[in-house]
Structure 1
Amino acid sequence: MQAGAYEIDIVVQGYPGKSICHGGLGWSTIALIRGGGRIGLVDVGSFSQRGPIRERLGARGLTPEQVTDVILTHSHWDHSVNWVLFPNATVWIGAGELAWSAAQPWGHTTVPELYVRELDRSARCRRLRGGDEILPGMIADAAPGHTPGHLIFVLSTPGLDILFTGDAAKNRAELLSLTADMTYDQAQSRRSMEKIWEIWRRRPGTILIPGHDVPMRLENDVPAYIGSREAAISAWFEDDLERTTLFSLTIPASAAERRAAE
């Protein structure tokens, strides 16, 4: 999608689901921003997303070494671990978020302890506060709840605004219910989602990119997906490696979603 001088691509599509018996699923959204001589990624995913990141950057003629900015909404493992893939990038994270995550006891949270420790020491790390500008026109805003120092980002251009919510609003269900799954503070999460709605409604046509779902825009004040969700698992249940069973993790798109995708 084009937003002023910026081109926005979803490099890895987020998924609004939880694993039942194998711990966190962690399929988070990774968004690519290009423009004004900058190549940025909003959140960078987990170990399992390293292959898709490299592959999909490569399909766009890019390498990890060309990425100039890694912009983290928060420090959880499924959003932050891969900052180490981008050796030339400035890494942006909330000052309060980094201080909080670096102080967490090892082995007790979803913070990737060693990666956070190294980021805290890195000369490439830039600590953000609400109101700070990362890229021209892209402003950080505090949205605590999911984590104490979580940030959202608003990219404002002459023709279109893009709102990156990370896990302050992980998916459409959270946005509609104003209730968060997996949050450190439910009341703060609700206030952050109310802020997100205020920003989303402020300018018609604003596109919201959540932490674990497909991008959306408002149609008659109702979130409508832009594009179709893709998710499936291929499993070996037969007697050889040549035959697999495919399990789709999606449901057919509604009429409204199909219209939004056209």
Structure 2
Amino acid sequence: MSTNDPTALLFPAVYEGDEDTVVRLLRAGVSPEAVDEDGQSALYLAAVSDRPGVVRLLLVAGAEPDRLSLGTDAPLCGAACGGHTEVVRALLAAGAHPDTVEAFGFTALAWALRRGHTTVAEALLGAGADPGRPGPAGEPPLVAAAHRGSPGCVRALLAHGAGARGEALAEARRLLGVGVEAELRETLARTHGPGHASVTHRHSSPEGVVVEVQLLDAQGSPFAGDDLETGHAEIVALLKASTTRHGL
């Protein structure tokens, strides 16, 4: 796109959260469904960039909340993966389906549980997301939340009647026995091969501690990584209490 094309000006404004410029361009006739040179939609860029004001402007101007960017990426899923709760709520309010499926079978709830974003999971479940819909690998949502180590996500799912409580309890107990760091190293080794040097970081989260393992290349630079939370003991207690109440 030429820099003289008003559509080309929309994308930097969206990324920067420049709402005044976005309004001006939309009023000048730029389509709220505009895509950049790579085919990424303005709405998806706003969603993953955590620009709720811009998201609302595009939606009011007519952007379709469930239209897939590049034919693969749903704005709701991008916002959920990033933990952008206000964007998620704006998309849901505009009619985004809480169980919209994007590439590889991911839904927004699957992303929220995989990343441990409790407030996003609560918003999606409150809007009708299916608490029993299997994730992309066939895992029940409660098992995914138990694996993540997020007590908040587990509570949200239990409050909405999620099943597979026995499986989730077994997964939380397994992680307690294996240890989060060992689980991450094994998972990364399966994907990237064994023998890589690694470094472990621990940092606080709203619910406790997040453990991140990064693999290092020959120059000592990180090239891959993953993280989990450490709430598995609390999850075991939650699920034991829940299964007792329900006679499971």
- Task: Identify which of structures 1, 2 gives the largest calculated value of FRET efficiency 1/(1 + (r/R0)^6) of positions 84 and 220 (r between Cβ atoms, R0 = 41 Å, to 0.05).
- Result: 2
- Query: A value of 2.5 was derived for distance in nm of label points 7 Å out along Cα→Cβ at positions 20 and 228; which structure in 1, 2 was it taken from?
  - Reply: 1
- Item | Comparison of 1, 2 - label where percent of Cα pairs over 21 Å apart is highest | 2
- Note on the structure: Comparing mean count of other Cβ atoms within 10 Å over residues 92-99 across structures 1, 2, the largest value goes to 1
- Here helix-only ellipticity at 222 nm (-39500 (n - 2.57) for each DSSP H run of 4 or more, over all residues; to 500) was calculated and came to -6500; which of the structures 1, 2 was it taken from? 1
- Item | Top of 1, 2 by Cα Rg over 2.2 N^0.38 Å, for residues 164-203 alone, largest first | 2
- Among 1, 2, structure where mean count of other Cβ atoms within 10 Å over residues 140-147 as derived comes to 27.2: 2
- Item | Of the structures 1, 2, the one that 24.8 was derived from, the read-out being mean count of other Cβ atoms within 10 Å over residues 68-75 | 1
- Which of 1, 2 yields 2.1 [distance in nm of label points 7 Å out along Cα→Cβ at positions 156 and 196, calculated]: 1
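Read the figures in this text as sums done on the coordinates, not as results from a lab. All values derive from a computational prediction rather than experimental measurement. Cβ atoms are built from the backbone, for glycine too; each structure is taken alone.
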